[in-house]
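So, here's a batch of structures to check.
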Structure P
Amino acid sequence: MSVIEAIILGIVQGLTEFLPVSSSGHLQLAKALLGVEIEENLLFDCTLHAATVLSTIVILWPEIKRLIVGIFSRTFNDEQAYIIKLIISMIPIAIVGFTLKDYIDAMLSSPYILTIVGAMLLLTALLLSFAYYARVRPKENISYRDSFIIGLAQAIAAMPGLSRSGSTIATGILLGNNKNAVAQFSFLMVLAPILGEMFLNIVKGEVVFSSIGIAPLLAGFVAAFAVGCAACKFMLGIVRRGKLIWFAIYCAIAGVVSIICNFI
């Protein structure tokens, strides 16, 4: 993989991590279009995800700082309750990560990966459409039960092509939660799982650079971070204005194109 190809993939990751169009699916499509084949799919993808985690921290730092300060309160407060909800939401993806990591990595190398991605993009389109047309009375606070259900949506979105942000935001909206609150919760709940994935790769000695190279990894990381900062701000505004239907249309088109490309 060249540095230019890594930068292009980083830009794709930065744009699509926060937009409800599946970053993993678009990474696979971009790799196919560029003719990029790498052995450590999860390593490279996780590196780009780490970059977008950093962009999340930068953009949502005021909220993160408020939560950190709230942890040290002697009395139970809203910030501590929020952190507990975030932890609850992470349980499903932690189980998937520990039990299905090898299966997901093998799936990324499957000759039918574009068909899988296409099918999941079509499912993402359906979820976003349901959320757009849903008429539910919004709740001010995300409940503990809703936190776990949103976490289940994130775990299912480990499937390549099924948008994590799209699935979690759509699920939260369908459960009757405030759009702004759901978007922020969706972006915060992914921090620990991705950082945990990076930590496990280091502990297990899986962080190797034989087929990728340090320069492409760094280039992809920087590109994903810079573009991710802009995309995070943009997506928060999109959810606030309720324009998810346009992403549903895009995902439907991309899904069909992905399936067709697998048979060309």
Structure Q
Amino acid sequence: MPPLSVVVITRNEERNLPRLLASVRALDAEVLVVDSGSTDATVAVARAAGARVLHRDWTGYGDQRLFAARAAAHDWILSLDADERLTPELAGAVRAELSRPEAERAAAYRIHFRHVALGRPVRFGAMWRDRRVRLFDRRRAGWDGAAVHERVVVRGPVGALAGRCEHEGFRDEAQAREKLARYARLKAEARFERGARFHAWQLLRWPAGFVRRYLLDLGFLDGAAGFALARLYAGYDLEKATVLRRLARERAGALPRPLGAPHPQGS
């Protein structure tokens, strides 16, 4: 088995980090924690568990992950968040795949996630089907550097691992609204810089998103939690549209007025 680095980006994760660190212990891997200024015991918890800790000011999700992967000691990277943890089955699958001859290994592997949101496990919908590349050979794959919803770009075959990565998501609706509002702002700002603009039809994303998540993706089978998640994520879609509209108005207000044009407040 080639040497492996488990990399984690953190800020104020003393509550979650111990569970994650315990779940990767069987991998016998380097653990690298890149912290962006925690004011709680995150750094102390990481060091007590034997992790190597680096400080780096926050520069965005994708950029932070890029830095962490490049700073790792080994080429095989398992990138995790502090609120995630490996099941024993998944840890065994990681060891089994990396123990295969090099010529038989994929360049990267998708991991199936099991989400807990609003205090209840999510068993239906897009969140239940969630699979992401998190184990990869950095010589053939790496993070795309996006500010939010970053992903691993792979140059080569992608495999899949047995088992699940358990993710403790939103604890309550207040935390969900705060996180989703932040993600929506970052996503909209990135899209605006790439040339995306607001259109009135985008305001229909709330009802369309709710129907898709609650009915078409079978979110209603998750009961009250499914209803709440469909509503929260529909609000996330709407927030992206409203941020695009605000950015367009701000950009228009910052443009110089044509010569001779009246001032908006009159002369």
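Quick look at the values:
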read-out: Value -12000, calculated as helix-only ellipticity at 222 nm (-39500 (n - 2.57) for each DSSP H run of 4 or more, over all residues; to 500), assigned to which of P, Q; value: Q
read-out: Entry that produces 17 once relative contact order in percent (Cα under 8 Å, 6 or more apart) is calculated, selected from P, Q; value: Q
read-out: Label whose coordinates, when volume of the Cα convex hull per residue in Å³ is calculated, return 116 (choices P, Q); value: P
read-out: Structure from which 15.3, 48 was derived, Rg and Dmax of the Cα atoms in Å, for residues 57-184 alone, options P, Q; value: Q
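Where a number appears in this text, it was derived from the coordinates with a stated rule and is not lab data. Just so we're clear, the structure is a prediction, and the values are computed from it rather than from any experiment.
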